[in-house]
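Only the coordinates and a few stated rules stand behind these numbers; no lab work does. If you're wondering where the values come from, they're calculated on a predicted model, not measured in any experiment.
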Structure I
Amino acid sequence: MYHSKQCNQFKVRAVKVKLGLEDAVSGITVLVNPEKPRRGCFEVREEGGKTFISLLDMKRPFAPMKALDMDAVISDIVNQIQ
């Protein structure tokens with residue numbers, strides 16, 4: 001999972017997804033920003049595989065990311081993993 005460090009809203013959502021996935025999927029490891037993140041980016045993907053959500057090059061106020069229902073995002077990813 002990658003999130004921009006530009007605004008705290010990215011981190012809040014990234015931590016929520018990380019904790020939600022770790023609670024829902026036994027044995028899963030979720031890494032946040034394993035590489036330097038891109039500006040205005042919020043992305044959740046499998047290592048070397050599928051991208052679950054990708055919001056790139058967002059400008060303030062980051063409306064596409066703020067409009068997400070994070071519980072629904074987590075549930076959708078869990079369904080795709082299992």
Structure II
Amino acid sequence: MGHHFGNLAKVRHIITYSLSPFEQRAFPNYFSKGIPNVWRRFRASVFKVAPPMILMYTTYTWGNNVHEQGKRKNPADYANDE
């Protein structure tokens with residue numbers, strides 16, 4: 001009837017290695033190497049990422065404030081309506 005999905009092609013001269021999931025450690029060196037690496041990467045990229053984000057946030061909030069002020073009615077236009 002055909003091959004199973006994992007055995008559709010026969011590949012020669014390629015060697016693959018794998019570990020059993022039961023032999024792997026889920027979080028090796030997580031606290032000793034992982035957290036310092038995250039901190040190092042954060043310090044290296046914060047000055048590249050933060051200024052554009054701050055600029056875009058301030059532009060967005062300024063635009064929303066200007067829009068809200070533009071939607072208000074001017075009270076001076078209705079001072080003599082009686």
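With Rg and Dmax of the Cα atoms in Å derived from the coordinates and found to be 12.0, 36, which of I, II does the value describe?
I
If P(r) over Cα pairs in 10 Å bins from 0, in percent, for residues 19-66 alone is calculated from each of I, II, which structure is the one that comes out at 22, 49, 27, 3? For P(r) over Cα pairs in 10 Å bins from 0, in percent, for residues 19-66 alone, the value 22, 49, 27, 3 is produced by structure I. Computing helix-only ellipticity at 222 nm (-39500 (n - 2.57) for each DSSP H run of 4 or more, over all residues; to 500) across structures I, II gives -16500 for structure II.
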